[in-house]
Structure I
Amino acid sequence: MVELQQLRCLVAVLDTGSFTKAAATLHVTQGAVSHAVNGLERELGVGLVRRGRGGASATDAGARVAEHARAVLARLRAAEDEVLAMRGLRAGRLRVGSFTSASTRLLPGLLAAYRRQHPDVEVTLREGNDLQTRDLLADGEVDVAFVVLPADGHDVIALAEDELVLVVPESHRLARHRVVPLAELVPEPLIVSSGGCATLVQSTFREHGLEPWESGAVQEGSTALAMVDGGLGVTLMPELAVPPLPGTLVTRPVRPTGHRRLGLAARSQEAHSPALQAFLALAKQQAPELARRTA
């Protein structure tokens, strides 16, 4: 007989691409995950997961089983939420998706206030870039997600507005400017973080008829900053995404620049659990203060 834990383990392995990461996500041992997936494959008489150096991926059968498993687990969560709704917020669960700048600048205060009001609700956090958090929300892996707006098809709460700033070595010629004209960046080797703001950076240049010299794309903003610090180029980042910088790097405003709006999104076609309703209500209440603090 197929067990729910086997389905959870299969979905986690395919979502993370790794038995080790799946174990960490489920808070069990890697051996337990392997045992569950192997048992499910024996029960169904078919291979579900390809195991290789590149990680774990679904076979054709595995993809179909995982699709049904997600539906079963979603129905189970819905049933649990209905029971919790009858009990009120003495218990509950809230799964939040977020990306780095939201996790460091918007989430902490909001989450602290939520936990003070609802200490018995279990809150879990899943992090990725903006596209990944949208996928988590679409797949039902999180209840609510911080996203870059717009987020069509979702219930949305706008929280903050952000703009691109330039990060350069303090010895760079552009560091002498109080405000850097966007056109001044065209001849500079530009390092872009594909895991975050690449689309915003490219559209900002395009809107003003400029073509930047992109010397390379990296996945993480921290990598872009390290390359800038090494003298390999300059980078544009959303201001809220800029971490504390070493003394060798400085930020400068750019004009004209690109803007993005950050907010929370929840799937609008589904009934919201009491835990999610309370979180969204708190976010609406705190939105003006969050906007003021990040302005």
Structure II
Amino acid sequence: MARRIMRNRIERRPKVHLASLGCAKNLVDSEQLLGRLAAAGALVGAEAEDADILIVNTCGFIAPAREESMHAISEYAALRRDGPARTLIVMGCLGVRGAEQIRAAVPEVDAVVGLHAHEEILRVCGITPTPEEDARLLLTPKHMAYLRISDGCDNCCSYCTIPLIRGPLRSRPADVILAEAEQLVRGGVKELVVIGQDTTSYGKDLVGGLPIHRLLHELARIDDLRWIRLLYAHPAHLREELIEEMVSNPKLCAYVDLPLQHLDDDVLKRMGRGVSQADCVDLIERLRRRIP
């Protein structure tokens, strides 16, 4: 089902302010929630000092991100206590793993929820949901949008909490992704930034699913789409077929977001990355040679 895409021009109450912290996946979560709120009649995009409802979409990946999230929650708690705000909601990754700590540290918080808890948030806000479950309000510059192709991760690297927070790999069906991409382009988007916890593992959990290089090929067939940019590739899963697609497809940017994490073989082994230093060096050399 194609998502309904909106821009922040809704002028209805109650007034909602949402702070979106962390990664691009979190931003998409925020866009989807704001779309639901706007479709249900809320005025989204209010300044924090003027809002009736304050929402913090948190990051819980690393210590500095957790500290940033707790700082934002504390700042908004002061507005909840002393300002016009009547509701303070904490959502996102830190809400999954740190709900009790948040409630204990910041009693002004009215609700702590995890991921994809839109119905619960609407209920806490006292807002009646509408049937438009796939509404999305874009927070990116007009020319670009993030396109999430999957959620969760099966890699289980020893240092990473993402599988514990977001669960196993769940690829979205290709037809759903393509329908959303087409609607984004009809709304004026020229660049799609493809995201997921591990985009190069896309489709492995789907029966008969497209691999990432074929999905990108299908996306590139969309008229009026000018650029496609790939983020969150994994060095153990970036195959020659994907490199070939990037070489041959003019809509794919000569850009790869490729977190190596480390290049010491012992550290890589203890991290559970599934690659060696030689593998990483070979991959980088092939990318530089094939995609100057």
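Rule-based calculations on the coordinates, nothing more; no lab input. Every value quoted in this text rests on a predicted model; they were computed, and no experiment measured them. Cβ atoms are built from the backbone, for glycine too; each structure is taken alone.
Given a computed value of 15 for relative contact order in percent (Cα under 8 Å, 6 or more apart), which structure among I, II does it belong to? Label of the source structure: II.
Looking at structures I, II, which one was Cα Rg over 2.2 N^0.38 Å, for residues 51-210 alone calculated from, given that it came out as 1.40?
Details: I: 1.40; II: 1.17.
This value belongs to structure I.
By the measure FRET efficiency 1/(1 + (r/R0)^6) of positions 43 and 107 (r between Cβ atoms, R0 = 35 Å, to 0.05), tell me the structure among I, II with the highest figure. Walk me through the intermediate numbers first.
Working: I: 0.30; II: 0.80.
Top value of FRET efficiency 1/(1 + (r/R0)^6) of positions 43 and 107 (r between Cβ atoms, R0 = 35 Å, to 0.05), among I, II, belongs to structure II.
Structures compared: I, II; top value of FRET efficiency 1/(1 + (r/R0)^6) of positions 35 and 83 (r between Cβ atoms, R0 = 30 Å, to 0.05), i.e. the largest, recorded for II.
Which structure, out of I, II, was semi-axes √(5λ) of the Cα gyration tensor in Å derived from, given a value of 40, 25, 16?
I
Set I, II, criterion distance in nm of label points 7 Å out along Cα→Cβ at positions 75 and 155: the highest-scoring structure is II.
Structures compared: I, II; top value of distance in nm of label points 7 Å out along Cα→Cβ at positions 67 and 91, i.e. the largest, recorded for I.
Quick check: -11500 is what I get for helix-only ellipticity at 222 nm (-39500 (n - 2.57) for each DSSP H run of 4 or more, over all residues; to 500), calculated from one of I, II. Which structure matches?
Numbers: I: -14000; II: -11500.
Computed on structure II.
Out of I, II, choose the structure whose coordinates give distance in nm of label points 7 Å out along Cα→Cβ at positions 27 and 251 equal to 2.1 when calculated. Value 2.1 for distance in nm of label points 7 Å out along Cα→Cβ at positions 27 and 251 corresponds to II out of I, II. Here distance in nm of label points 7 Å out along Cα→Cβ at positions 179 and 275 has been calculated and equals 4.7, so which of I, II was it run on? The read-out comes from structure I.
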